[in-house]
Structures are given as C-alpha cells and as structure tokens.
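Scrolling down, you'll hit the structures one after another.
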Structure P
Amino acid sequence: MSHHIVEADKIHYSYPDGTAALAGVSFRIPHGESVALVGENGAGKSTLLQHFTGCLLPSSGSLSIGGVSVEKQNLPAVRRAVGMVFQNPDDQLFMPTVFEDVAFGLLNLGVPEAELGGKVMGALETVGAAQLKGRPPYRLSQGEKRAVSIAGVLALSPDILVMDEPTSNLDPLSRRRLIGLLKTFKHTRIIATHDLDFALELCERALVIHKGLITADGPTREIFGDERLLKSSSLEKPSGMRKCPVCGGKQ
C-alpha cells in the first residue's frame, strides 16, 4: 500500500430501509495525520467509520486505503492496514480472558504460537494492562475494557487507527490516560468524537460532518473557534477555548 493514504470520493450510503446516511463525502488523509471527525448524533460519523474496514460499502462513490479500493475482494488487505476500536468495548471483548481476546486477531492472521505470547504481552504493556492478562473481560472497569480493546487492535500492527467515541463512559483519570497513550502512537489516527476538548488536544485537523456531508475541513483550533459553524452543526465550542463567565479571561 502506498503510504496508507485514505481517500474518499463522493461516498453515498443508504441503509436498507432507505435512510440516507452519507450524501457525497469526500476527503483525503495523508499518512501519519491525526484527524477528528465531529458532528451531532445521526450526522453520519459511525456510518463513515464502518466504511474504513469494509463493514459497510458505499452505495456509490469510492473509498481507498493506500491506493487499494475498499471492496469485498480487497477486504483482507484493507483490514490488515486499518484497526478499528468500536464505541462499546463489549462489542470487541468476547473471549474468556484478556489474553485470549488480544490473541484472537493474531490467531486469525496465522501468527505462529511461538510469537503469539510476545505480541500479546507487548500490546498489553503498551496500554498499561499487562496485569489484566488472566482476567475475564466482563470483570473489568470501562477504562480497563477500553485499554484492552485498543491492545487487541494494536497487536495487529495497523497503519491506521480508527476510533469511535473513545472517551465514552470513561472517568476523568481514564480519559487522561487514554490521551497520554494516543499521543505516543505514530499511526494515522481517525477519531470520531463528541468530546471536542479531547479532539483539540490530539488532532491537528478536524472534519465536521452534518447531515451526511463534510461541511468543514481544516485546522482543529480554527474550526472549533468558528461559533457560527459549530452552531449550525449542533456543536459547542470546547471548554478549553471558552472565556471564563466570571472574569472574561480564558478558562
């Protein structure tokens, strides 16, 4: 794959019941960029993310990952390049132990038994969850589940990390740990989130999606400073960019 550039060209998608979710989405994301995808509920964020791994395929238009079209015949190659962390960790964690969960994808890729343990523990250590290897996932906190679900994706060594609402249900300390972890990654990161302060801290670029269309694309701070744009997209300026209601200074 050629530098793992992500390129969408006029993607349209409608659900089987006829509901239109994407209405001509186009963008280009170079390798190594960190991009926030923001928009109101129902704007099309999660639908778009599911196209990156071929869980959904465009009704029309095209999406390519590193020059490889996201089509049925190319899905094995696409899924080796793209790792997706779902909004709800319980959608990814289903094995009896944490170790087996992280190992699951590696086994499906045919990783030899002799290499398996090292790769699993390396991924768990990266997210600070090595001590959880023998625990059943259902016994973990939300922050621990999030860390393990990320480890399961990182074990596969993807070139593009896609995340859907990664701070959902996290307490402040777990959220801060996640920010610290993601700052160390060199992957291309595409993060759909309602947490605009999280996006501001991690992503130099933001895409605003509204009613299935990309309505803005540019530097995150510049976009989040445009109150008219945010209001039209049912978004609010992140708290880190608001003025203090008491003294009028920056919070």
Structure Q
Amino acid sequence: MKEERQTVIVTGASRGIGHHTARLFLQRGWRIITCSREDAPPECGRDRNWTVHIPTDLGDPASVENFVERVNEELGTEPLHGLVNNAGMSPKTPYKERLGCLNGDLDAWKDVFELNFYAPLRLSRGFAAALHRGKGAIVNVTSIAGHMIHPFAGSAYSISKTALSGLTREMANEFAELGVRVNAVAPGEIETEMIQPEYEMLIPRIPMGHMGTPEDVAKSIYFLCSSDSGYVTGTEVWVTGGQHMV
C-alpha cells in the first residue's frame, strides 16, 4: 500500500460484479464510496474503509446529481483515485421478451440509455476535478454483447453497451488532459444473479470451457485502476474466457 490511502467510487455495488469489486478494493486497502438502489449489506458497513454508501437511482438525473454533490462534499479537497461505472440494466418487456428493435416501448430504450450510458458520463463529469487531483482512473463496465449479436441480450442493452465502448475511447482522449486514464472491461458470461439456465448452452462457445466469476471481472477492474496500468488508457479488456474470439 502507498502511504496515501487510495479512494474509489463503485456504482451498482450491492450485488454481482459491483459488490465483488467493492470487496476487492477493500481487501487491498482502498477506501470505497458506493451507491446502488438498495442499501449496502450491514456486514459491509462495518469495514472502517467503507466511507459511505448512498442509495441512488442512477437512472434518474436528479438522483445522480445528488450523489455527485454528496460525494464531493465527503471528499472535500481530497483526491479521488478511481471511478468504476458498473451499474447497468438489461430490461424485458411486460411479456418477458428482451427489449429489441421490433418490440417494447421506445421510452424504455431511453431508460436503458439513461442508466447504461448517460449515468457514466454524468458521473465522470461530476468527479472530473476530484479525479484530476488524484491522477485517477475511470473504468466503464461494458459487455461482450456490445460487440456482437448475443442470443440472450436485447438490442437496447447491447447498443447501450456499444455506445459505452465508444464513450470510453472519447473520454480517454479528453480526460488525458486532466491526467486521468479511462478504460473499460467487457465481461462475457459471468455467474451472477442475471444468469439463467439457458446460458448453459453458451459454455461450448467459451474456449476456457466455463463461465467466469465476478471476481475475475473485479480483478481486471482493479488492475485498470491501479498504478500497474499507469500507461494504459483507451483500452477495453475482454473478460470472456476467449468467447469473443469465437
């Protein structure tokens, strides 16, 4: 550990990849600030490095603005070293169909983009000054579905992740002037609450022969926030077990 305690913000931290990412940063001595729609599990709040958890609806611009204001007040003049834009959604229609180009309400597409695309942009802007002070890093969580047709991902979700990949590249260029690096991780099939039994059919498409774990993704996120990747920016790391090659 460095003498200066590193601080990271992790969104969507109550479960899945976000929760495992927050736990990994804690284990490695970072101070974490988190948000999700739900409260944090009680046992997590007992960690002295868990500075604050703020229930936030990242699909609501006003709620995002409140989160940014409260965190910046908490930080004061202290630096921020990492921002992990993990929160996302993959909705279904009322008929349990994935939201596609030919079905579902177009307003639902706006909700998907508000959370999956605009929230990372709003947060990155809102914490730009603090990240500049810390010469920090932003990591956006994209998806394999943003790069190829996926049998179980709706078009709205997939295209929002495609847009987030493009945003990562453009942010890397602009934020470099602030000394801030911007990268992404693109998970494939990861064993979280979102995985359904039908996903088993995808395992033969994975060269490594099994699904990944949230810890696999968390470790890649940590690397991209750490000084070990100090000259890495504008990069999207595949965490797919090789599935993206097939």
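Coordinate-derived values only; no laboratory data. This structure is a prediction, so every number in the text was calculated from the model and none was measured. Cβ atoms are built from the backbone, for glycine too; each structure is taken alone.
Identify the structure, out of P, Q, from whose coordinates Cα Rg over 2.2 N^0.38 Å was calculated to give 0.97.
Answer for the origin of the read-out: Q.
Compute distance in nm of label points 7 Å out along Cα→Cβ at positions 18 and 50 for each of P, Q and report the one that scores greatest. Please report the intermediate quantities before stating the final value.
On the way: P: 2.0; Q: 1.4.
If we compare distance in nm of label points 7 Å out along Cα→Cβ at positions 18 and 50 over P, Q, the biggest value is for P.
Taking relative contact order in percent (Cα under 8 Å, 6 or more apart) for each of P, Q, which is largest? Let's see the in-between values first.
Numbers: P: 24; Q: 19.
Going through P, Q one by one, relative contact order in percent (Cα under 8 Å, 6 or more apart) is largest in P.
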